[in-house]
1. State the single structure among I, II, III that was used to calculate Rg/Rh (Cα atoms, Kirkwood Rh), giving 0.99.
2. Name the one structure among I, II, III that helix-only ellipticity at 222 nm (-39500 (n - 2.57) for each DSSP H run of 4 or more, over all residues; to 500) of -14000 was derived from.
3. Say we calculate relative contact order in percent (Cα under 8 Å, 6 or more apart) for every structure; which of I, II, III gives the highest result?
4. Give the label, chosen from I, II, III, of the structure having the highest value of distance in nm of label points 7 Å out along Cα→Cβ at positions 11 and 27.
Structure I
Amino acid sequence: MRKLTAALSILLVILLGFAAWFYLGGTLRSEVAAQSAPAADYPEAFGAVRALIEAGAAPQIMSGGGLSEDPAPYTLVDINVTLTNRGLFPAEWLHIRAEGAPGDVAVYAVTGEGTDIAARDSGTVNLKLVTTAASDAPRSIVIQYYVHGMKREIVAR
């Protein structure tokens, strides 16, 4: 009986170790860098953003009503999120969503959605945001991904 108990205990420790290795082996770490510019400095870009939002083609709308023709109250924010996969498994099918600050109008471009980040590698995702809030207003970027079919999520601030 003691041998059976010892064998089952060893098996349990191995299974718990494998579960921890699997869980920790697929986590991403994030670093966020943002740059902003007044929309009035880039009237052509602002016009393109305005047309994109009015056409309903923006990846994410945060407040309704569209943009006015005057770019003065708006700021264009470029957010880069560097994701590092220190784990043993690839992070697959990235999905990016911004949880904006009051005054955020829309995310008008997303780069990196649907891509994979290989094990022991890094990648960058980018969001372009138009807002009336301060560029350093607290906002979150939610990144969902899958590791071996299991959905995971991180929040970058």
Structure II
Amino acid sequence: MYYDDVQIRLLILYTLKAFKISMTVEHLQEVLVWSGLLDYFTMMDFLLDMKGLGIIETIDIEGESRYNITDKGEELVRVLKEEIPINVRIIISDKAEQALNKIERGREIVADIVPVDMRKYLAKCGIYERGTPLLEVNIFAGSRKNAEEIASRFKKDAGEIYKIILERIVE
């Protein structure tokens, strides 16, 4: 199948968002190349291009380069994900789920903003240990600004929030 430049960027961004963790080239390759969505050289070319555009970033974890989606990239996926054919989104989601099951994961903190309708938003926050949810909270935030603030605070103070909730429940 042929994809234009925008769709290729969206495929990569959608994959990074589906994983919710930093991905190595090998993990991206497993989802995008082995499933026949992209060829390796196209994927690598676009990764470099997208890093320059500020929609993905690289980090070094234990000497291994990994890719993350930036806030700007997440916004693009949220707005334009319908440009990716539904069957391709299903393939990416399935491959990401299979790959995530194979990856030994540590603690992850996730905070997403989900529109409820045109003017109301929900903050979906969670703490996961090797893929197992330790805490998941959905908070109706009202405005997008409030949802962004809740998500930001959760990412920053997730450990403390978890501790307070656990202490209150155990009391």
Structure III
Amino acid sequence: MPFSTDVRLPRDVEPVFPDACCACGAAAPGNTVAIKGRRVRWSELFWPWLWFFGKRIVVAVPVCAACQPRLRSSRRWQTVILLASVAVAIPILFPLAKSFGFGWRTTKAIGAVLTLVAVLPVVLWQMLHPPVFDITVGKDHVDYEFASSDYALRFRAANPAASEREP
């Protein structure tokens, strides 16, 4: 199933989850996993130390005992794979960009574009194989992203302030 089904809530609204595991749909799961997120800005691409600032959002997602480890580890692995691909691409592609003989600013821009192009397959893979649950934090909203469209519909029904994410 490609892509996720997204539901948008205002940032100040506490989400209400259906009483079911968001991974397998089992009723009354009894466990939760804390999913953390924060707003990411374009400026953080140029000043990475800004990653350590900003208010974090923490969401307790209901999961059954069998799905709990999988949901915890899937976010970590996606982050590790993305960071590893960037860490491999940069030392290979920046010397290539430097070999073009441009100034330092142009070389940085070319290296950044080459790195983004090199990481694109990883990003596309993650888009086509979404995690069971994820969040994206905006300025005044939070997008709740579900791999299961059925669970997303139940989540939307449980939250009167919910809307579909605008494209």
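1. Details: I: 1.21; II: 0.99; III: 1.05.
Answer for the origin of the read-out: II.
2. Values: I: -7500; II: -16500; III: -14000.
Traced to structure III.
3. Values: I: 25; II: 17; III: 42.
Once relative contact order in percent (Cα under 8 Å, 6 or more apart) is tallied for I, II, III, the winner is III.
4. Values: I: 2.9; II: 2.0; III: 3.8.
Ranking I, II, III on distance in nm of label points 7 Å out along Cα→Cβ at positions 11 and 27, first place is III.
Just so you know, all these numbers are worked out from the coordinates, no wet-lab data involved. Since this is a predicted model, take the numbers as computed values, not measurements. Cβ atoms are built from the backbone, for glycine too; each structure is taken alone.
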